[in-house]
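Please find the structures below.
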Structure 1
């Protein structure tokens, strides 16, 4: 099979982690008889430097004409002083919207070889955990009306949390469908005791749940949800939540796996098209030093193979190769512990390649 992939290397460590992911995809192509055609496009700070915008129209057009998009990372202090509509992060938000990618799927899996890197007590994480955060991606406070105005106490700023029934329905269905393929448990996280938007959110989730009688639904307020992730992460299967809450909670979950450098993600809409990226940032402080962890990006390609291309065996091959490398004790700096073998970005990519 032939597949077209738009590649956004981005900023900071983005180019170097993407390099390793492309090596893995090419090897998968060789092993399983597939052809991956990569087209590089600009987005983020590097796009602003060249085109004067964090998301050129050319990038949007090429992405829409591809089967999937692979993204490294965007942003960095170089662009911190730009107006909000020109910042690299604006390009990331915009491309999700332009491509209709309303569901962000973020698995948080504690691999047994990394249990010592988890900050929780061993009795809490014994046996590991496998959580899937389903985050609404194109609505809520990140996309609501915003601005500044004068108030009695000086300048004031506001950002609006706004959700429609249609937006909630589609993300809820995505969560229930995923749960059906896992352990049939959905935990909805909101703030319905305070926020009107959360009250509507919960009403709609409860209604959609009636269509999935085989899936158990429970609810947590976001403050309690954040505590429960620390107290007992094994109680969760699929978490469904809003854009902002999902942004925060999935990062919390990532640190329970040992490092944010271990977590992949998929941004999906209707159909099979998706954008795949690690959830970590551009880490400009270590860019170009061969110190970054490429495993989240490599695992993102496994999600691409599964979700967009329907290549389950190929996706499993990538995930198994990553686990083999971890079992053998190889670690980048972010997941290193005493007695392990410290390696750099390129060496880690090479090791995964060898274990495919």
Structure 2
């Protein structure tokens, strides 16, 4: 059996809670530095090859390890520790947040978010599914999505911790196996897109970029409204029902999701991105088209979100609201100035709040 290596979970999660790793090294291409002209083919090639393909592989690797650890634990084999499963769930969930933050391509086509990250968690449906005892993938097709996926595993690992050789553990095996299968399908889908010749006129580079910009706005709004502001506003006299609370992963999940959105917005590396080779984030794409003032606005707005996310925790309502306002500022800039400059019409998304 091949050996899997991961960074120490506790240290990695703690670091992510305090600062997004890519913030510290974020760099800007100087406004007076010569840049190549980036067409939609270069943009989409970079996005798929340098962003989605590696992140989908990371998610697939984490999901495969989680499935294996779940099977070992539930069958009583070493390491046989629920803590190992919990760490595996955390790694898988953070990899998922980074990948799915801006949902394009197979994430949309496969409806992956509904399939493996349905929220809110429905304990009564999970318990019903445990009693039904689905024994394989075919039987799992008869189980509704609210009883499956990452939220269901979170509930079974923290709210109602499973034990080996129990019906709940056997059900957890099937849930983890489905996440693994979906992750592998996504990795293959993004690998196929990364291999496309986006410069070929037969490939839909322009429609794909229109989809990307719309889904990028949707990702901003989902993070702002669904994950930050809505739980806070609808809480009333109760604690806000933020996601990933049972596992204590809320802040880290927010940070990973913002990494998935913000990393596609502004330049985070050194040197000049080469068309068809490197990731060309939106800021750099704008600069390559001579739109430096607009690129500067985007970098400033994203920087405000970076600052708002420093030390962001669920218990600090003021900081949560500040992060929401900063995200709203980026969304207004994209919808009001960047999308028109790119000749992209922004459509209504189900991520839109009110």
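Identify the structure, out of 1, 2, from whose coordinates helix-only ellipticity at 222 nm (-39500 (n - 2.57) for each DSSP H run of 4 or more, over all residues; to 500) was calculated to give -12500. For helix-only ellipticity at 222 nm (-39500 (n - 2.57) for each DSSP H run of 4 or more, over all residues; to 500), the value -12500 is produced by structure 1. Comparing relative contact order in percent (Cα under 8 Å, 6 or more apart) across structures 1, 2, the highest figure comes from 2.
When mean count of other Cβ atoms within 10 Å over residues 57-64 is calculated for each of structures 1, 2, structure 2 comes out greatest. Between structures 1, 2, the calculation of mean count of other Cβ atoms within 10 Å over residues 129-136 yields its largest number for 1.
Quick note: the coordinates plus some simple rules give every number you see, no bench work behind them. Quick caveat: nothing in here was measured; it's all calculated off a predicted structure. Cβ atoms are built from the backbone, for glycine too; each structure is taken alone.
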